[in-house]
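So, here come the structures, one by one.
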Structure P
Amino acid sequence: MKISVALCTFNGDKFLHKQIDSILQQTLNVDEIIVCDDCSTDHTLKILEEYKKNNPEIFRIYQNEVNLKSNKNFEKAITLCSGDYIFLSDQDDVWRNDKIEKTLAIFNQNSHIEGVFSDATLIDDKGNLVFKNISIWDSFLFYESKMNKPIDLFDFLVANGNFLTGATLCIKKEVKDFCFPFKTSNKFLHDEWFALILAKRRTLYYTTDRLLFYRLHNSQQLGIGDSKKIINPIKKSIREQNLILKLRKVKSFSDYKFMTNRYYAQYERFKDLIEQNPDTPILNHLIDIVIKLYIDFDFEMKKKHPIRHFFRKRKNEKKGRMQIDREYQSARQKD
C-alpha cells in the first residue's frame, strides 16, 4: 500500500512549515508528497527545496509555467500521484497526527468506498482555536449529528450545496479514472466535483472526527476566508435549519419562500456550471433534479397560499427573476 499527498502551493511561506511538518509526523508514514507550485513569488519554493533536501525519497516538486489556479493545480497534482490512496492537502492547515491512520481505517472497514472526508477544527492565522463548538461542517450547514441516518449525501448536495472540503478528502487511485477532467466554475470547485461524483456513486464516506485544523485567514486563495463567513450562515434561524435538514415540514408561506429561494440559487449555480462545461450528462441530471424540486415546491405554495403566491410571482416576473419553469420549458423546446 502506497500513500500519496497532493499538496498545492501558492505564496504559502507563512504557514507551509507547520503543514508539511504535520504531514511528516503522521502515525502512518507517507510514501510521497507531490507538490505543484502555482508560480509563487515569495519563499515557498525555497522552503520546499529545504524539505526535499532532507527528504529526497518523499518529495517531488513541480513548478507551473503559468498560474493554473487551484482547481487545475489540484488536478495536476493528483494526476502525478502514484499512491493507492491520495490525500489532498492545502498549504496552510495542520493535520492531526492520526489523520492518515484514522482515514485508512475507514477504507479498510468498507472495501467498496472510494473517498473519505472528515470534519475539521477552525483555527486563526496564529493557530489559535476560533470557535469551541463550531466546526467546518457547520459552515456548510452540514449538521451531521442532527440529520436522519443514513444520510443521502447526493440528495443533500443537490438541494443545499457542497459539504466537503477538499483539504479533508482522501481518494483511492481508481477515482482518477473517472473524475478527470474536473468540471468546475467560479462557484463550483474541485472539492464539490469530487463530492458530486462519489456521492452519486454511493462510494463517499465520512468520519465525524476533526482530523485537521483548518486555518481561517484573509490571504487564502480559496476557502472560507474569515470567521464572519462561518458565523453568518450559522445565525440562520432554527426553523430554517430544520427545513434544510428535513426535520420540519414545509407549511407556511415563509417556509415555501425559503425553500424555493434555495433551489433557485442552486439552479443558477448549476446553470452556470453547465454553460462552462457543456455535454456533461451528470450536470444535466443535476439541474433537472433541482428544477423539479423548485417546481414542486412552487406548485405547493400556489395551492396552499394562492394569493401570496400570485403577488410573489407577479413581482418576480416584473423583475425578470426566478422564472425556472419558463426557462426550463424554453430549453426543452429548443432541444
Structure Q
Amino acid sequence: MPRALITGITGQDGLYLSELLLSKGYEVYGLIRGQNNPKAELVAREVPDVRVLTGDLTDLSSLLRALRVAQPDEVYNLGAVSFVAYSWEQAALTTEVTATGVLNVLEAIRLHAGDDLSRVRFYQASSSEMFGKVQEVPQRESTLLWPRSPYGVAKVYGHYMTINYRESYGLHASSGILFNHESPRRGPEFVTRKVSLAVAAIKLGRQDKLVMGNLDARRDWGFAGDYVDAMWRMLQQPEGGDFVVSTGETHSIRELLETAFDVAGIADWEKYVEQDPRFFRPAEVDLLIGDATRAREVLGWKPSVDFPGLVRMMVESDLKRLTDAVR
C-alpha cells in the first residue's frame, strides 16, 4: 500500500487530493497546524480515513517527526498562506510559510531519506501568480517569472528551491504551476466563492449588493478536482519536472459575474454589483492564461469541467448550502 503525506490538507486541494489517493488505495497522512485547529473537524468529516498529524511548515523538527510516522512514498506540499490579498498585509508571515516552508519540507525529506533519497517523491504547489506581470501569452513552463505580490514572490522562491533540490540531490521533485482552480470547497475569501455565495444569497433575498474590485482582470479557471489528478500524475513519472496545469481559456471577472447570476436566474447583474477601490490590488495581475501542452502530452492529463460548468457547480452548491442552513 503506497503512503502519502499531505501538507495543507484542510484546503480544497488537500481534501480533493486525499479523496483521490484514498480511492487509489493509498494510506494518507495529513499535516495540520496547531493542537486545536478548528479545521481538523472538517478533515475528519470529509475524509475520515486520513490519519492526521500535527506539524508546522515553519518547524523543521515537526516535519521530521511527521515523516518518521508517515514513512511516505510521496509528499505533497500544498500548505501556504495562500490568499494573495492577505500577503500584502502579512508579507513576512507569507514569506516564512509559503517560501521558507518549502525549504523546510525539502530539507526534512533529505534528512529523513538519508542515502536513499529515491524512496520519497515530492510535489510542490507552485502558482500562476508567479507569472504576475506576464512576459508571454499564454504562459508556459519556460516563461519568465515576474511576480506582483508577496505571495507570488514567495511561490517563486519555493519553485526554484524545488528545482534546486532536484538538480543538486537528485530528488524526484515536481512543481505543478497551477492556474486558478476552484470548487464548492474554496474559501469564501477567494473571488469565485465570494461571487457564488453572494449570488446565492441575493437569489434567496438575504443580500442586496455584491462589492467587488477590478472587474477586468482575467483568469484561467479550472476545477480543483481535475487539478489534483495532475499532481498525482506528476509523481508517477520516471523523473520529476515542472508542469503548467490550466484550461487554456481566460475569462474576466465580468464574465464570472454574468455567468453566476445567470445560473441563479437573475437578469441585469450590474445593478447588484458595486466596485470599491479597497478591493483593488496594489499591483494587479491583469491576464493569466496557461499553456498545458506539456501536461497533456507527458502526463496524459486534461480538464473535465469547463468554465460554465464550474460556475454552475459552485452557485448551485451555495444555493443548496444556504437553503439547508435555515431548515
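Taken together, the values in this text are just the output of simple stated rules run on the coordinates, not laboratory data. Note that the structure is a prediction, hence the values are computed from the model and not measured. Cβ atoms are built from the backbone, for glycine too; each structure is taken alone.
For this structure, a couple of remarks:
- Among P, Q, which structure scores highest (criterion: distance in nm of label points 7 Å out along Cα→Cβ at positions 62 and 310): P
- Test item: helix-only ellipticity at 222 nm (-39500 (n - 2.57) for each DSSP H run of 4 or more, over all residues; to 500) calculated as -12000, pick one of P, Q: Q
- When volume of the Cα convex hull per residue in Å³ is calculated for each of the structures P, Q, the largest result comes from P.
- Per mean count of other Cβ atoms within 10 Å over residues 134-141, the highest-valued of structures P, Q: P
- Each of the structures P, Q was assessed by FRET efficiency 1/(1 + (r/R0)^6) of positions 174 and 238 (r between Cβ atoms, R0 = 35 Å, to 0.05); the largest value belongs to Q.
- Each of P, Q could give Rg and Dmax of the Cα atoms in Å, for residues 190-293 alone, but the derived value 16.6, 43 comes from P.
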